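Below you'll find the structures, each written out as structure tokens.
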Structure 1
Amino acid sequence: MRASPAHPPGTPPADLAGASGEEMVILEVCRGREGGCPNALLDTGPWRAALAEWLERDQVHLRLRRRLGRRPVLYHHKLRIALAGCPNGCSRPQIADLALVGTVRPALEPGDCLGCGECVESCPDRAITLEDELPRFQDQLCLGCLSCQQACPQECISLSPPAARLLVAGKLGRHPHLAREVARVERPEQAVELMAAEVERYLRHSRPGTRFAAWWLAQRG
């Protein structure tokens with residue numbers, strides 16, 4: 001995201017020819033519905049637009065670059081953001097600094113259920129069990145996809161409107177860490193508000209050159 005030359009209060013000016021050169025924010029988006037993905041839950045278009053608007057408005061690229069002064073840009077200096085339309089995570093949200101992953105919540109209409117267990121067998125997350133011949137969904141395990149609904153012969157499983165899981169602090173390197181879910185949001189503006197707050201704290205309180213994920217994890221012990 002390219003930013004204007006102005007910089008917000010608290011950001012030191014920098015006489016750097018490359019300050020707006022090499023991209024400091026990598027936004028990776030899956031192909032989603034626009035690309036014909038059959039698993040897409042979120043319409044990633046509005047979410048991508050909201051992220052791009054925030055990054056431009058807050059001049060995140062420019063502020064990250066200026067923090068480095070004249071030091072060369074290394075891999076871990078960049079902020080990586082992923083947007084995935086479903087839990088399959090083709091845009092690699094698990095190793096992004098910040099990520100949004102499409103999700104839904106299943107619900108059962110028990111009057112039509114046969115207790116056949118097809119939904120149990122179909123669940124890739126082992127989030128469904130049969131109790132008294134009825135499926136029970138375990139929210140802490142369910143990542144939210146289409147599998148159980150598609151498998152049900154009675155069509156008695158409904159899905160909530162799509163939302164997004166907000167993941168933070170994924171990284172590879174010497175000490176890899178899978179991104180951690182911190183919230184679920186229903187609208188792009190909610191996601192932007194939470195993500196912008198985390199990045200703002202990072203820009204104001206971390207040491208220049210510190211990796212975002214490493215900084216975030218250190219704040220939480």
Structure 2
Amino acid sequence: MTLPVTTLYMLMSLDGKISTGASDDRDFDQDLSRIAGVAEGLGQYYRLQERTSRFSLNTGRVLSKVGWNDIKIDIERLPVTFVVVDNTHLTARGVQNLLERTEQLIVVTTNVRHPAYQLQDSGLDVMATDAPLDFHHIFSELADRGIEELTVQSGGTLNSILVRSGLIHYVSIVVAPVLVGGRSTPTLVDGDSIGSEHELALLRPLQLLSARPLEGSYLHLHYAAQTSRTI
């Protein structure tokens with residue numbers, strides 16, 4: 001089975017948080033831009049993001065949270081393809097906004113009534129799949145569509161599924177100089193906690209490829225994911 005080479009690319013706090021709070025009202029990027037000592041270096045994350053693969057995977061929940069279901073004008077088109085895993089979070093307006101944002105939009109869904117089916121657009125590809133989601137199969141389908149490299153920028157739950165399924169090859173993290181805290185605040189990798197010794201095989205060791213200090217006390221870490229084994 002041929003699969004894309006995937007990179008988990010995320011912005012996180014020093015304590016591993018990818019949001020400033022547990023509520024969907026909290027937006028990490030917007031909130032960090034309001035904090036003196038953090039806001040000044042935030043632009044480096046976006047500049048590095050521009051160098052990642054032009055194929056990006058996210059979830060409808062994350063995109064709806066940051067406002068893509070809202071009415072927008074003058075949307076800047078980017079030379080990218082978005083792969084969006086979604087059942088119920090994106091509206092027809094959200095799908096249309098994303099079509100205006102991207103060269104191609106691939107919506108992966110198990111919902112036969114997803115709003116994407118209402119739209120006719122040459123840049124829209126609805127990938128119907130069965131529940132529960134089989135990401136090995138989904139990624140194989142993406143490879144069949146010519147996607148050889150894929151950047152993952154989703155939430156902690158999907159990150160956990162992909163990491164524990166061995167579907168993440170590289171991890172590229174920009175660490176912001178801030179401590180967030182909060183037991184319920186989303187982290188880089190969430191999902192279920194392991195509870196038994198045999199589940200240690202779900203942990204993914206990493207090999208550090210580079211650690212580069214950025215301006216304003218930010219740090220860019222780049223790792224290769226390894227296959228877990230116990231000793």
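Each reported figure results from applying straightforward, stated rules to the coordinates on display, with no laboratory input. This structure is a prediction, so every number in the text was calculated from the model and none was measured. Cβ atoms are built from the backbone, for glycine too; each structure is taken alone.
Match the computed value 4.3 of distance in nm of label points 7 Å out along Cα→Cβ at positions 81 and 121 to one of the structures 1, 2, and report its label.
1
Among the shown structures 1, 2, from which was the value -5500 of helix-only ellipticity at 222 nm (-39500 (n - 2.57) for each DSSP H run of 4 or more, over all residues; to 500) calculated?
Corresponding structure: 2.
If Rg/Rh (Cα atoms, Kirkwood Rh) comes out at 0.95 when worked out from the coordinates, which of 1, 2 was used?
2
Given a value of 14.1, 41 for Rg and Dmax of the Cα atoms in Å, for residues 49-176 alone, point me to the structure among 1, 2 it was derived from. Let's see the in-between values first.
Details: 1: 20.1, 67; 2: 14.1, 41.
Clearly, the read-out refers to 2.
Here distance in nm of label points 7 Å out along Cα→Cβ at positions 65 and 105 was calculated and came to 4.3; which of the structures 1, 2 was it taken from?
Numbers: 1: 4.3; 2: 2.0.
Working through the options, I get structure 1.
Check the numbers for relative contact order in percent (Cα under 8 Å, 6 or more apart) across 1, 2 and tell me which is largest. Don't skip to the end; give the middle numbers.
Working: 1: 20; 2: 29.
For this comparison of relative contact order in percent (Cα under 8 Å, 6 or more apart), the top structure is 2.
If distance in nm of label points 7 Å out along Cα→Cβ at positions 25 and 137 is computed to be 4.0, which of 1, 2 is the source?
Answer by label: 2.
Who wins on distance in nm of label points 7 Å out along Cα→Cβ at positions 153 and 169 among 1, 2, i.e. which is largest?
Largest calculated value belongs to 1.
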